[in-house]
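Below you'll find the structures, each written out as structure tokens.
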Structure P
Amino acid sequence: MEAQLTRPNAGDQILAKKFLDQFEELSHEILTTKKRSVSLQISDKHINVTIPVSAFRLLKNIIKAMAEGKTLTLIPSESVLSTQQAADMLNVSRPYIVGLIDRHELPATLVGKHRRIMLKDLLQLSEKMQTKRQESLEQLAKEAQELNLGY
């Protein structure tokens, strides 16, 4: 299952912004009461549905992204990606991903001649890369202060 939402149009973005304020109030109330499920009413159909609180959190994040004009893609965590898909997700080149695999920095399996990467492994690598970038920036800032470079 993969669902790609297109970039919200201006009308959807405005509606999402209005709804987000109400959603924030509801969210605070729901998440602080430690409930396991939430009942939602779809007024034009007169339907009540009960969803897990985790689905409510996800819905809140989707509405927030729409309000910010972002495009979202939902991918199950057990998904398997091609090297190009992995490169697109990290905004790097496919040869860079292949290099990470060849250096055993990113686990992958071969399916015929094609490398396949588990999404969870890619997300773990992305988190490591982000941590390393943050540490490097902090080190550079520290050195700039020690050298009195005006930062």
Structure Q
Amino acid sequence: MNSDLEELYQEVILDHSRRPRNFGELPDAGVRVHGDNPSCGDEIHLAVKFGADGAVEDIRFTGQGCAISQASASLMTMKLKGKSRAEATLLLRAFQDLVTSDVAAAPPSLGDLRLLRGVRKFPQRVKCAILSWRAFEQALQTPSGEAAISTEADS
């Protein structure tokens, strides 16, 4: 990364980790997913309210973890709110590809999430960045109620 991009990366990550967006309880959530990363202690409690049409009507999270996990969750909730299931699934796949493979170019649809691309060089950090996304992926597969995921299923 060049120094300007690295500085922007640090600013965005620190901003979202210190002042996470959509952080807090969502009392009328239809689905709640608890996610944890035992290797570093990151935890997330993701709450999603899907609309009658299946779109992400509201999404919030609580939990604790490193700056990368908190920033990723914050950026994710901002990006997914209001998206249809199809759009949300495309963003999920694009983000997973961004942090786990050598994609040539990150899709513009990811916005600031593209700044997390560098974590793929650090396998333990990938788990931090992807924790909230794994929780959301589980939420998409859970009709209602509660579920749990762990990054330990990853290699």
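Every read-out reported here was derived from the displayed coordinates using simple, explicitly stated rules and does not represent laboratory data. Computed from a predicted structure; not experimentally measured. Cβ atoms are built from the backbone, for glycine too; each structure is taken alone.
Of the structures P, Q, report the one carrying the highest value of mean count of other Cβ atoms within 10 Å over residues 45-52.
Q
When helix-only ellipticity at 222 nm (-39500 (n - 2.57) for each DSSP H run of 4 or more, over all residues; to 500) is computed for each of P, Q, which one produces -14000? Let's see the in-between values first.
Values: P: -18500; Q: -14000.
Label of the originating structure: Q.
For mean count of other Cβ atoms within 10 Å over residues 69-76, which of P, Q scores largest? Intermediate values should be presented prior to the final figure.
Details: P: 11.9; Q: 27.8.
Looking at the calculated values, the largest one is Q.
Starting from the value 22: which structure in P, Q was relative contact order in percent (Cα under 8 Å, 6 or more apart) calculated from? Numbers along the way, then the final one.
Numbers: P: 22; Q: 29.
Working through the options, I get structure P.
Computing Cα extents along the principal axes in Å gives 44, 31, 30 for which of P, Q? Before the final figure, lay out the partial values.
Values: P: 58, 55, 35; Q: 44, 31, 30.
Working through the options, I get structure Q.
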